[in-house]
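Below you'll find a set of structures to go through.
Quick note: the coordinates plus some simple rules give every number you see, no bench work behind them. All values derive from a computational prediction rather than experimental measurement. Cβ atoms are built from the backbone, for glycine too; each structure is taken alone.
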Structure I
Amino acid sequence: MSRYTSATEADVSDMLAAIGVGSIEELFADIPESLRLGRSLALDAGRSELEVYEELRALAARNTSTEDEISFLGAGMYDHYVPALIDSIVLRSEFLTPYTPYQPEISQGGLQAMFEYQTAISELTGLPVSNASVYEGPSAVGAAGYVAKLAAPERARFVVSRGVHPHSRETLATLARGYGMEVVEAPLADGLTVLPSLDDGVSAVVVQQPNFVGAVEDLPALASAGQAVGALTICACDPLPLALLRPPGECGADIAVGEGQTLGNRLDFGGPSFGFFAATQDLMRRMPGRIAGETRDLDGKRGFVLTLQTREQHIRRERATSNICTAQALNALAGVIYLSWLGRRGIVELAELMLQRTAYARERLAAVPGIALLHEQPVVREFAVRVQAPLHRVIARCREQGVNPGYPLSTDYSEFSDGLLVAITEQRTRSDIDRLVDVLSAAVAAEQVPVEAGR
């Protein structure tokens with residue numbers, strides 16, 4: 001028996017005979033010897049199920065979850081409360097097991113869930129069309145860039161704010177290279193995006209609201225600058241602050257995308273989650289993914305159908321704008337359940353709570369010796385500070401006390417080597433924030449390097 005599959009030697013012989021090949025070596029004869037490994041893979045012998053379980057259990061025990069420490073980590077993924085209602089619905093077999101709803105007559109529940117999700121995203125973003133959905137936030141940004149490319153093929157440049165999530169910028173740059181686009185980065189000044197001079201070669205201006213360092217951008221001004229040269233405005237946004245901020249569509253954005261993890265999806269050590277994508281009516285046929293629509297049947301009864309499918313298996317491959325698969329609808333379903341659970345007033349109250357607690361945490365930390373604000377701009381749920389001590393040692397000291405103080409900006413921003421990004425959710429209480437201030441101030445004091453006289 002093979003070390004990797006259950007194919008026996010007889011099975012292999014039968015398969016080779018069926019395709020008219022005498023041996024495995026003959027099957028791979030076209031592969032040059034210089035490209036062959038020439039030996040067995042350096043893997044340990046297989047283990048029993050019990051041994052595998054013990055190994056995986058030991059690895060899992062090395063993880064630290066948000067239930068093990070007070071966590072102020074954010075940077076795109078946030079520790080929000082997920083009500084039990086969500087699991088009770090998404091784990092139902094009707095939602096958990098279906099494939100793409102090719103046959104609307106037997107897929108009305110799934111199609112209606114997609115339709116309701118799209119409606120919620122359109123209301124949040126202020127844009128008329130939403131899909132259902134894409135893989136996650138960074139790939140949504142990359143897909144939005146491709147839509148901009150299709151809308152104006154003669155334009156060859158994206159201008160991307162440095163305040164856009166680093167993973168989103170990396171994803172866009174990778175994809176843009178494939179379809180021949182240049183990516184130009186716009187710097188930050190006092191936390192806000194400073195656009196360079198734009199011209200008619202710019203395909204899209206890509207910004208984030210609030211941006212990665214927590215600042216609320218002047219989105220209407222940024223969108224206006226893009227519109228002046230005929231460029232699209234792509235806004236990556238955090239969905240929960242949109243309960244308080246003006247929706248991107250009202251600010252002039254042509255496309256709004258973002259990470260949907262905060263909407264009823266747990267952290268789950270990095271995923272899965274979903275990305276949302278909304279756009280103007282003019283861009284609808286270039287959008288990735290699927291769009292569910294409402295219609296009437298022959299008897300005049302309300303029904304739902306897949307109105308648009310841009311995946312390569314549905315249309316000619318060269319015209320496809322997507323390879324989005326079925327399972328993403330399950331994560332999006334969790335998102336619409338969460339939004340329905342909160343309701344129109346509940347989401348505002350949640351955003352207001354985060355705003356108040358963020359303001360409290362920011363004010364308290366700014367008063368700590370050795371800590372200063374990275375910028376003075378308005379913030380909603382996340383803010384950045386400068387720490388006047390070796391940051392990684394400060395973070396290590398805090399974690400020894402059961403507090404994860406935040407995300408070190410030096411991971412992605414060399415200019416913010418002393419920057420710490422602190423995120424607040426409704427899970428972080430006032431007493432948690434006080435604990436953060438106490439632990440972080442003690443860690444900074446312990447790690448501060450005395451400044452020499454005259455320097």
Structure II
Amino acid sequence: MKQTVLIVDDNPDVPRFLQRLIEGGLSAQTLGAGGADAALRILEKGDIHCVLTDLKMPKMGGMELLRTIRQRVASLPVIIMTAYGAVETAVESMKEGAYDFITKPFEEERLLHTVHRALQHQRLTQRNEDLETRIAEKEQETFFVGKSPRMKELTETIKLVARTDITVLITGEIGTGKELAARMIHSLSSRSGKPFVAVDCPAILEGILERELFGYRKGAFTSAAADREGLFQAAEGGTLFLDEIGDISPSLQAKLLRALEEWQHKPLGDTTTRGVDMRVIAATNKDLERSVAAGLFRADLYYRLNVVPVRTPPLRDIPEDIPLIAIYFLSLFCRGLKLEQKRFRDDTIRLLATHQWKGNARELQNAIKRAVVFSKGVSLTPDDFDVSAPPVPNREEESETSGADYKKERKKVMTSFNVAFITGLLRRVNGNVTLAAAMAGLERQSLQHLMRRYGILSTMFKKGEL
């Protein structure tokens with residue numbers, strides 16, 4: 001689609017001349033306006049990508065039009081046209097935010113060059129704004145990266161649960177994103193505009209945790225010098241996230257159960273109870289069923305929390321997702337640290353995909369952040385990571401593997417290969433799908449099909465983008 005240049009001048013001969021010049025010399029279309037009022041009406045109706053306006057016009061001059069446009073569309077480039085003797089005024093317009101100025105009589109080549117640069121500037125600005133919008137939408141709506149069946153199942157479960165106010169218990173190993181799952185449930189729910197209050201239960205001493213949850217009144221204990229609202233009250237209307245719920249004491253379990261059953265709580269030192277409207281999401285890395293069997297966790301509280309169970313998978317169960325997760329973290333850190341976009345070498349991706357991440361995504365995330373900060377080059381190599389490839393299996397390990405499901409194991413290997421191969425290819429050509437397909441000896445449609453299958457976007461590899 002061609003870009004549009006709006007030409008504003010009270011002398012009708014000027015817009016007609018410039019329209020012929022620009023349309024003949026540039027791949028752009030033009031519109032003419034006989035004054036500032038007409039120009040503003042045109043700007044309200046359609047997409048304009050550059051404004052070329054005379055400085056001196058009746059009613060509203062070029063400077064006032066410039067200020068008005070800057071207030072309405074700050075990113076729209078405005079070029080001021082002025083007589084040769086008014087160069088000082090034109091320079092002042094640059095301080096007001098004009099993209100550039102040209103003097104009359106026009107030098108046709110200079111005018112075309114100036115308009116061309118202004119259109120390029122507008123296209124780049126719009127592209128960056130669109131990219132920032134896509135990134136913001138992605139970060140707001142999607143917290144998990146991955147296309148494996150396990151990750152798809154997790155995401156679908158979260159979306160279904162988010163539509164309700166049902167209490168959720170999220171289980172999973174350390175570093176598998178339990179809090180991210182909770183935040184995603186909250187952000188997709190009708191409570192998203194209200195607070196999300198996260199409580200790290202093990203990080204707060206038992207006696208203090210009760211005060212933090214329910215609040216207290218002045219004089220309830222020695223150091224209670226004033227009333228204080230608890231986290232139950234802070235989460236009013238929103239979501240209370242109780243992280244590592246399996247570590248709270250039996251006495252607090254009883255009080256928490258009563259509060260969740262009645263949706264009421266009583267601040268310490270108070271004689272009256274308060275109702276509360278909130279959703280509760282709990283998380284743990286422990287096997288609560290075993291804790292219940294061992295008498296360490298109340299069975300009634302467990303069943304009260306475990307209305308809908310959600311489990312976040314460890315990385316060893318989703319190896320095919322590791323390259324995508326790694327690329328996402330890399331883009332996120334480079335952008336956040338305001339560094340040049342770095343890339344993984346193919347052998348680096350293979351190393352990350354095969355390493356046993358005991359700390360799961362959290363450990364992978366920290367490893368990539370360290371590599372981004374300390375690596376000297378644009379390409380991250382295996383030497384930038386303090387991890388090692390898995391050892392060659394011995395005969396005993398081979399016998400264990402031989403009992404595995406062949407199709408599942410083959411699918412894992414093929415998925416890891418395809419993701420590593422395609423991402424490496426796109427990285428070398430800066431996301432040019434046509435060139436990547438030619439280098440791989442594939443039809444463009446075939447490569448696009450593979451990219452869609454594994455959730456790989458070409459924009460992730462283009463310079464200046466993700």
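Tell me which structure, out of I, II, gives -15000 once helix-only ellipticity at 222 nm (-39500 (n - 2.57) for each DSSP H run of 4 or more, over all residues; to 500) is calculated.
On the way: I: -11000; II: -15000.
The value was obtained from structure II.
Which of I, II yields 1.27 for Cα Rg over 2.2 N^0.38 Å, for residues 46-245 alone, as computed? Write down the numbers at each step before the final one.
Working: I: 1.27; II: 1.75.
Derived from the structure labelled I.
Give the label, chosen from I, II, of the structure having the highest value of Cα Rg over 2.2 N^0.38 Å.
On the way: I: 1.13; II: 1.35.
Largest value of Cα Rg over 2.2 N^0.38 Å: II.
Using FRET efficiency 1/(1 + (r/R0)^6) of positions 6 and 318 (r between Cβ atoms, R0 = 41 Å, to 0.05) as the calculated read-out, with 0.20 as its value, let me know the right label among I, II.
Values: I: 0.60; II: 0.20.
That value comes from structure II.
From I, II, which structure was distance in nm of label points 7 Å out along Cα→Cβ at positions 62 and 366 = 6.0 calculated on? Write down the numbers at each step before the final one.
Working: I: 4.1; II: 6.0.
Only structure II yields this read-out.
Compute relative contact order in percent (Cα under 8 Å, 6 or more apart) for each of I, II and report the one that scores greatest.
Working: I: 19; II: 11.
Greatest value across I, II: structure I.
I, II: which one has distance in nm of label points 7 Å out along Cα→Cβ at positions 230 and 374, as calculated, at 4.5? Before the final figure, lay out each step's value.
Working: I: 3.7; II: 4.5.
Derived from the structure labelled II.
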